[in-house]
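Undergrad: Once you scroll down, you'll see the structures, which are given as structure tokens.
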Structure 1
Amino acid sequence: MYRILIVEDDDVISDAILKSLISWGFEAKPVSDFRNVLTEFKSFEPQLVLMDISLPFFNGYHWCSEIRKISSVPVIFISSAADNMNIIMAVNMGGDDFIAKPFDLDVLLAKVQAMIRRAYGFSKTSEAIDIGGAMLNTDDATLIKDGQKIELTKNEYRILQVLAENKGKVISRETIMTRLWETDSFIDDNTLTVNVTRLRRKLLQNGLDDIIKTKKGIGYLVE
């Protein structure tokens, strides 16, 4: 079930969208605190956002920009300000589509379904994986903690990805090296040790202590 966050301050419109999405099998949630849209985004972890432009406190452009710092989740703008300047602004701020108010709910649903098909139709993994309070985004290979990006090398990201995708399971060193070889990272046993050590140090520096555990003689584990 795909999760959709509704960022719309008009209760009538928000309610109508919510009921339509639920009737089509989506899990939907309207934002309740327009001062802290990003907090609700992180908590709900939606696969798509419907974003109004005119909002209390900060406009939709601001929140789309904030979301883009931590996620590539599709954002569809919905607004009565449908002039060319607003449409261009919406795209430049990271929006993926624009629907002008007033709109037909069937049209909105069709656009939502099309966007989800494009974004996730061929995806084999979750867009974001929670690791000790940080989010590993598998779409753009980034690790985000408290809104800050933790810079990872290509090998560090791939090691963390393999472990995060298999939470609770011990992954052998051989399996990790095989995965890295498959992506043209030709590393040996000693190089893997160096990469894991460096990755652990980087995680620790960002408040992520003891994320990667060692099972002596077997491999590594993320719980």
Structure 2
Amino acid sequence: MSVVDLGDGAVRALNQALHRLPRETNDRHWRILNPRGQHAIAAGLTVPIEVEVEGHAGYYCAGMNREATVTIHGHCGWGVAENIMSGVVRVKGDASQAAAASGRGGLVVVEGNASARCGISMKGVDIVVGGSVGHMSAFMAQRGRLVVCGDCGDDLGDSIYEAMLFVRGKVGRLGADCIEKDMTAAQREALAALLESAEIPADAGAFRRYGSARRLYHFHVDHADAY
């Protein structure tokens, strides 16, 4: 295991070392000490390594992740796992705004709560939140799944496309063109598998599904007040 202490603020040196790792490296387990809320820790990883951040991280931790597994043993700031392409990013605490924004693949797990705009513009990522999410979550979500074990703030799924949203708790208000939908047995089974993969103990049968009413795909004057 490689241990890096960020007490001296050397985030750039850490990221450069991680970026230089060859795909066949044997140096596959990294432990980051004293993150102290610094930004962009372990961003842009492209090899299947495991990185553990021992403490709170700042903005854009594990952004643009590809294949790596990053675990944050604390809370994190804006944009954790932004534009994730593959791999796993896990937050043991809470996440601030725009968690997994524009994510294209992979799995993001927030064991605590996520703030506003969780999963905005998601394009294929799976997001599982053990707690609640704030307003405007899944705004313009195109593909992927957002699972919320707690409650959702207002305007959930505003202007949503084909992403699927699963909520166990209350929804403050649905966004434009987002409606509650029936859940098939196959979808419930897939949700149960996702919860198991995320290691979040929740009964898939307790969730409701939300998605697009498909009224806003093309402009129509009869729906002008919904835009």
Structure 3
Amino acid sequence: MLSNVISKRSVFFDLLAAHTSRLVAGANATLRLITGLGQDGATTLELIEEVHQNETSADKIKADLIRLLYQSFTTPINRDQLHTLTLDLDRVLDDLQHVANAIGAYHIDTATIEARAMASLSADACMRLHHAVVALADKDRGQQIIDLCKEIDLLESAAEELRQKAIKKLFEDEGDDPAVWHAIRMLELYSLLETVLDSSKRAAKTIEEILLENT
């Protein structure tokens, strides 16, 4: 009986890690998507689809985790916190999908230095979220989790500062009509990329709360 309980407890952490591995894959696909815009041999449509596939895969993992959550008598950490963390992580992937969708819908075919930098910050934040979630299964890795969450907070701050500078740069000169439309499209892209960092920060805060309550 005890071995069954321990085994089921480990499944929660396995599913969370599987979910964040899809998150990392989606963030890396988004980074490659934005970095490749305007380059020879760009595979824009393929990379948008890759982001979608990772989001769909993560949705299935999320559904399995929530189903297990309500079927289990005991959970390794607070049931409500597990549910909140699952939704927070899912929101980050949804935000990445919104970025990919915007590139396709708005026909964004070139990327700015700022957009590439924000996509890189997003990928870094998602990787740290994955490491923090994996570390949750080990009670001795509390300080590592705290450090990772602080790093995510710093990445979000860097992205917000970058977004503000990028927006100012966009509208320094009005330019012609095509330039104005380009500025409007990029403004939306910057906002969506910043949302990825905001959601990552929210997930990191939930992880910190879980850590504080369970130490």
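Undergrad: Out of 1, 2, 3, which structure matches 5.1 when distance in nm of label points 7 Å out along Cα→Cβ at positions 15 and 151 is calculated? Show your work: numbers first, answer last.
TA: Details: 1: 5.1; 2: 3.7; 3: 2.8.
Matching structure: 1.
Undergrad: Of structures 1, 2, 3, which gives -3000 when helix-only ellipticity at 222 nm (-39500 (n - 2.57) for each DSSP H run of 4 or more, over all residues; to 500) is computed from the coordinates?
TA: On the way: 1: -13000; 2: -3000; 3: -30000.
Value -3000 for helix-only ellipticity at 222 nm (-39500 (n - 2.57) for each DSSP H run of 4 or more, over all residues; to 500) corresponds to 2 out of 1, 2, 3.
Undergrad: Another question, if that's okay. If distance in nm of label points 7 Å out along Cα→Cβ at positions 79 and 159 computes to 3.2, which of 1, 2, 3 did it come from?
TA: Details: 1: 4.4; 2: 1.9; 3: 3.2.
Answer for the origin of the read-out: 3.
Undergrad: Moving to a separate point now. Comparing Cα Rg over 2.2 N^0.38 Å, for residues 111-198 alone across 1, 2, 3, which structure shows the greatest value? Present the calculation step by step, with values, prior to reporting the outcome.
TA: Values: 1: 1.22; 2: 0.96; 3: 1.37.
Top value of Cα Rg over 2.2 N^0.38 Å, for residues 111-198 alone goes to structure 3.
Just so you know, all these numbers are worked out from the coordinates, no wet-lab data involved. Predicted model only: the values in this text are computed from it and were never measured. Cβ atoms are built from the backbone, for glycine too; each structure is taken alone.
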